[in-house]
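Readers should treat all values here as calculations from the given coordinates under stated rules, not as data from a laboratory. Quick caveat, the model's predicted, so the values are computed rather than measured. Cβ atoms are built from the backbone, for glycine too; each structure is taken alone.
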Structure 1
Amino acid sequence: MNGRERITARLARRPADHIPVMPITMMFAANQSGVKYRDYVTDHRVLVDAQLRVAERFGFDYVSVISDPAREAHDLGARIEFFDDQPPALAEDHALLGDKATLLTLKIPEPCNGPRMSDRIAGVQLLRQRAGSDLLVEGWVEGPCAEAADLRGINALMLDFYDDPAFVHDLFEFAVKMNLKFAKRQIAAGADIIGIGDAAASLVGPKIYNEFVWDAECQLIEGIHALGGLVRLHICGNAKRILERMGQTRADLIDIDFPVPMPAARAAMPNAVLLGNLEPAGTLRSGTPDQVAGLIAQCHADAGEYYIAGAGCEICRDTPDANVLALTDYARTHV
């Protein structure tokens, strides 16, 4: 089996020759290629080179265009700060929707024309060309809660849930429509799976998640499925209180971050394919290869058969090669 076949088999709950490996690598990939992170996030050719290099070096089964959460917001006109060797940051003090009325004037951009969205689409296309059918190619969009936080500001959004729920619903509807269009272009360019990053959803409790977030996530996931894409749901952080509902989104793959015990995730989502959940800044970065192997073995035991190897979130840029290889070596010798 090649990587693409291995992952698609696991997501379809068919036998695979060994555990698929799908860790998120962004700054780690850039470091492996010796490039500045600003170049990685602004030039798809740099990103593609780095992704293919890290996949080959460590035996990953996929490549991804994930880089930062600011692509959609940038092309809508949000103020973004770029740094030489750090991820871009949204200027929350100057949020695009600091005035909520601005939402009425926003137009969904054409992803192929927006400078940063089009760069991601070009990255998907080049990854597909260069990886062929050997590796799964992953596109990426922001989830509804994360996109709303990017545009409105996370602190303002948290108050809006109570002060102006109608506005939040309208904002989430806008985010879903925009990112379905963005996902469609990435699937047309060759993406097999679309990652949905919705980290802000881990900051709300079950009541708000059920009332606002869950249905919007489901609409986005169902829409991507209708376009022919698979879906990876990535809600990093402590999502313990919303696990069961996450499992009901019908995402094909659900990432589990390290604050969530894997046994709890499996109990809440008995039939889901789970990925995770090594702590990126803990043992994976600072431990020994033997310790990493022991922890990934425990994750596998807790998750059971429907499991894909990876960390809870992005692998840190200075993680030792030997520790990453310990993760992939375990996966290659277990089913």
Structure 2
Amino acid sequence: MSTRTNYAYWVCQIAGWGGYSAIAFLVATHFAGWHSSIAIGFGLFFLYSIVLTHLLRGQIRRRGWLLLPATRGLPRIFGGALGTGLVETVLVIVIARVLTGERAFDTIATASTAGGVTFVVCTWAACYVGIGWNRRCRQAELREVQFQLTLRQAELRALQAQVNPHFLFNCLNTIRGMVTENPERAQHMITSLASLFRRSLQAPGAQMVSLEEEMDAVADYLNLEATRFEERLHVSLEVDEEARRCPVPAMLVQGLVENALKHGISRLPAGGTVRVQGAREGESLVVRVENTGTIREPDPNVRHTGLENARERLRLFYGDRATLELSGRDGTVTATVVLPRNI
């Protein structure tokens, strides 16, 4: 048990039994008048009530009664409370006899005292059970949240692992084709590729980056692809200054640009244009990746990992607060991502 929890327990013990003893003392003196024996009796009652309920708490914790099902745990706990209440009753009667030197309780007074003290101890036990079960529920919820967070991070790492090798293999294949045809261009591509990986190594494992950082990676990627496509690829990058500061999942935009080249520009003999736009719209960040081409009927034998990956990562990051839609119009395909400004 933490120091904070232990401190709260003792504050409740002292405040609860102290308040009850004070009220009972005032009632007793109202009817019987002031007697030092009454004051001493209630002072002792305050002390041994704390001791006895603390011992009951020790039994509950030691025997694990709170961990048992309610049908097994509650009878044990309240059985212990009844026993504690009877012990307190005996102490009340014996101490009163010692202090007054005479029999202070008749049968009715004894029964009334036993009922009242036992009820208070059972109320103490009910409060302890309620607080204990509430704490267990909160701890279980916290463990579930931590488990879900760990699972989410593992899924994100797995998705990220799908993106990085795919991109690397494409670049290496392109460079391999350029080494013999145009060594100078191959060197230029290797430099751009090194820039991409240097940026990746500077923030290992980063799941979120600013849109500005993401666009720098997109620019390096398009420089690599421009060498391969030559005059067939035209590029336009238009991102608002304010939008550049907004966070986005790492490699999200780059993956959409790669998808636009793979399924759009590469299929057109004359090539086309890739346009990336980013802007703040109200409380959202909107990123559009447009490319020349048309939406084709999906091939059931081909898994479109790029878009599936992007949608799954958005779901893990934002739940239902982010969307990715693909649309086609007038010879242009547009992937539109809408994200909340802050994750």
Structure 3
Amino acid sequence: MVATMRHCFLISYTVSLCAVAIPAWSQQEGGISTAGKPVLRVSKDNATGQYLISDEGRPVLQYNYQSVEPGEILKQVQAGNLKYARPRSDYIHPLYGLDGEVLTKDWSVEHPHHRGIYWAWPEVDNGAERGDLHALQRVFARPAGKCATRDGVDCAQLEAENIWMWEDKEPIVNERAIIRAFRLNEQGRIIDLTFYFTALKDGITIARRGMAHYGGLNIRLAAVKDQQIVFHTDPPEANPRMAWGKLWGLFEGGKAATELTVFQTRANPCYPGEWIQYPNLNWLQPTFPANGTRYPLEKGEPLTLRFRLWIHRSGEATEETYREQWKTFDVLSAAQKPQ
């Protein structure tokens, strides 16, 4: 893991477009502007080992780096699902909305392995054997003890290293997750996610369930009133070809309907990933890899995946806004080099 976290870019919003403008790369320490008093901070809860990103004291998200135990939820889980109610780490929950409402869901009784926003695959092959990082069977992401943070005026960043452990004994994949949260303004909040996955041995592949269903960046949201889910992917002949998905509605504790938009980028292999939704679970995701394929993870050559989350009021953005948002993220993703 790189000790200093480069390329945490400064961001400004183009009010006329209600979209994020293309930012200049910071040349300052750690890639984050240190001019003025930091507004966004990353703090560690020493009791739990988890990290909280806040914006002027208001919580933005919690990254669970250390294991989270099921606790009392075990009493509510049916016997057949108990094997999925395993201690887990390496995921985002809670993710907070514009009014401080919790947008994500953790420890659902019917799917106890669902855990907010997490990056995992249901088919992880270690040679001839198969594990399930998504449902916590045989392979698990465990903290490597390296988690670096930066506070900033415009952006806060957290970079965590995890190791995928086979049967909790054999290290098979090195994972680095970088989470960048930007300052809230009248257009909402941007959160960028970057992941690097590098095999530590030969014969490691990842795939979606049955090579056709869910897998990749998994987003399990909290119950929402009047929920709507809409996906947009341009036709193959479009240039550039844009892709985003969005879920909106009124979350408990919110003053108005909130939308979570997820952007993909052409920098990702197998772009654009197919969209999957399970409305009864308040679930949406961009899948990876492509339908019908298994993706090999290589030693010394990280697989890099990038996604952008945009939290904003539903109904306020135009079609052009989404396109400008996508263009900005795509340009930035193309400019970033694997670290």
From 1, 2, 3, which structure was helix-only ellipticity at 222 nm (-39500 (n - 2.57) for each DSSP H run of 4 or more, over all residues; to 500) = -24000 calculated on?
-> 2
From the coordinates of one of 1, 2, 3, distance in nm of label points 7 Å out along Cα→Cβ at positions 110 and 182 came out at 1.8; that one is structure 1
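Looking just at relative contact order in percent (Cα under 8 Å, 6 or more apart), which of the labels 1, 2, 3 belongs to the structure with the highest value?
Working: 1: 20; 2: 10; 3: 16.
For this comparison of relative contact order in percent (Cα under 8 Å, 6 or more apart), the top structure is 1.
As an exercise: semi-axes √(5λ) of the Cα gyration tensor in Å, calculated from one structure in 1, 2, 3, equals 30, 23, 19. Which structure is it? Each step should come with its number before you reach the end.
Numbers: 1: 30, 23, 19; 2: 78, 18, 18; 3: 28, 23, 22.
Among 1, 2, 3, the structure yielding 30, 23, 19 for semi-axes √(5λ) of the Cα gyration tensor in Å is 1.
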